[in-house]
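Some structures to go through are shown next.
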Structure I
Amino acid sequence: MRPRISVLIATYNRAKILRETLEAMTNLVSPPGGWELIVIDNNSTDHTKSVCSEFAEALPIRYVFERQQGKNYALNTGFELARGDLLVFTDDDVTPDSRWLLEHVGASKKWQPYTIFLGSITCSWPDDTPDLIRRRVVQWLDFTSSPVAQKKGPLPSGHCGAGANFAVRRSIIDEGFRYDPRVGPCGTGRIAGSETELQRRLFKAGHRAVYVPDAKIVHRVRSIELGSAALRNRSWGFGRGTGFRTKDQRGQWRCICGIPLWVLKKVLLLGFTWVAKKIRKDTEGVFVAKHKLIFHLGMISYWRSYPIKRTEGAAR
């Protein structure tokens, strides 16, 4: 029988983390009509397959191997295999609330004209995580994207959610929507923002989103994700992702060597701000300025790879 919901998880060499997530999913309340869990192994070399096999009886799990490296290739494979009327995307390092799927189904029934359903995400931090990291990593580095100030219901047009907890109706598959494989994690590399890129295309096509705060998951943040190198890579990846999404907008602005002048000025200002904050020993100010600077440099890095497409009336 065709399930009501298809849950998709793409994973790469994180068998131990995945096991914790699958164990947590055994506590889910099954929605009316049932559900299926599709785990797409994105060319892992660890024991991901055997971990999935451990849950063959406890979960309605389907294991799929996708050799083409890149999370979005894996998720697109999941698109083709999913049988549910509602597709729910999440990550391999989350703990869902027991009613997670019920809440997504309930929202899809209540708001029939809407296509996208954004759940809420909170973080579980390592015990020794400094307050600065807890505050600023969430605000700037997007470990959670729940619109916490927004009430349950329809969202303003264009409001995107995080890829760890959102659902779409099956109809978008029939319309031909897929993830763009040029974006997203690829092995250990990263051009961030693949979910944002997909959702923005959906919005452009007239689709609308609903916020479902009771469809809750917890992102289990690991200490390794909070190290200096990991945070730098995250800022750089978000910058490159923004560069990807905005590369064709540069024709609207005055540029030097393909880089908008206002961005070059922003980089210089952030550099001066970083130095000034260091001199004043403003730890939080240094953190924010540094990661904003890295973000903009990542954006420039991506832009440098693409010629500008000029728009009519653009500044020369």
Structure II
Amino acid sequence: MFDLKEEKEVGYTVEKVLEIARNEIGYKEKGTNSQLDIKTANVGDGNYTKYARDLAVAGYYQASKQGYEWCDMFHDWVHYIAAGKNADIAQSVICQSGPYGAGCYWSAQYYKKAGRFYTSNPKPGDQIFFNDYAHTGLVENVENGIVTTIEGNYSNQVSRCTYPISSRSIDGYGRPKYDKNVSVVPVTPTAKKPIDEIAKEVIQGKWGNGADRKTRLIAAGYNYSEVQNAVSTLLSGQSKKTTEEIVKEVLAGKWGNGADRQHKLTTAGYNYVEIQNAINALLSNSNKKSVEQIAREVIQGKWGTGATRKQKLIAAGYNYAEVQKKVNELLR
């Protein structure tokens, strides 16, 4: 077995592990067992990755795990590469004392058996576990109550994510046997934008909504209250359009649809319920054209195509399926 005293010789440090993981951000799951080494090629949901392939070749688990959920495999692969592709070294550092480390539950059990599983005070380089050991990732940074992670198989790709350290979705942290003398260089923050610019981005919906927005702003180094005050100031200084004007814009598709529309209208200071009621009243009182008239307009291209056409027809109060059926009949 690997002697931890050899760590300095192989350069197995937290910093090295994080550097390898960062370089993988953006790698997308493949649909088939092809083009595994190209980050954005052959994108699909077949659970095929270079991580499973490389670990299978190395005999890392009791069998190949290609085609399986791969969040834990990504984590293990990062350590495998950091160890110079020496499976024994990597497995010793991440406490994998059995053959079942491809599953999050088993990985957590190995840490617990080694007395290296913690439910608080995470550190960069820890393996983080979520949702009753259903998902895992690598802790990249811990600051201002926010845990930043790098995770495989998050929305079918390798992603950087952030969570409040108090999140109930976090089960705990496994701590690999890194050299205690190795210091971790914190993530270098990117140049921050002016608060007014961030406030405008918030209004445009670029920072999400509610708790998600707050978490993302704090993780990016911004003062949430300061940004929110700037948002309020900008909105109070804008000359708001009339309800009738907004209704026309909604029907024209300018405010999106569903939850996205509600978020945009609310953030811009409009009463969503009031706008929606006005739309419903307008549509119910309007003299709607016949299905055949609308179908002929669709054929002429007046209602756009694809999802845009569907959105416009529904917003105008027409039955999309009924109109499409008539279009098909006319085109026969």
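For structures I, II, which has the highest computed value of distance in nm of label points 7 Å out along Cα→Cβ at positions 106 and 234? That would be structure II. Structures I, II were shown, and relative contact order in percent (Cα under 8 Å, 6 or more apart) at 13 was computed from II. Given a value of -0.57 for log10 I(q)/I(0) by the Debye sum over Cα atoms at q = 0.08 Å⁻¹, calculated from one of I, II, which structure does it belong to? It was calculated from structure II. Please state which of the structures I, II yields 4.2 when distance in nm of label points 7 Å out along Cα→Cβ at positions 58 and 154 is computed from it. Value 4.2 for distance in nm of label points 7 Å out along Cα→Cβ at positions 58 and 154 corresponds to I out of I, II.
For the structures shown (I, II), FRET efficiency 1/(1 + (r/R0)^6) of positions 122 and 194 (r between Cβ atoms, R0 = 35 Å, to 0.05) is largest in I.
All of the numbers you see were taken from the coordinates with simple rules; none came from a lab. If you're wondering where the values come from, they're calculated on a predicted model, not measured in any experiment. Cβ atoms are built from the backbone, for glycine too; each structure is taken alone.
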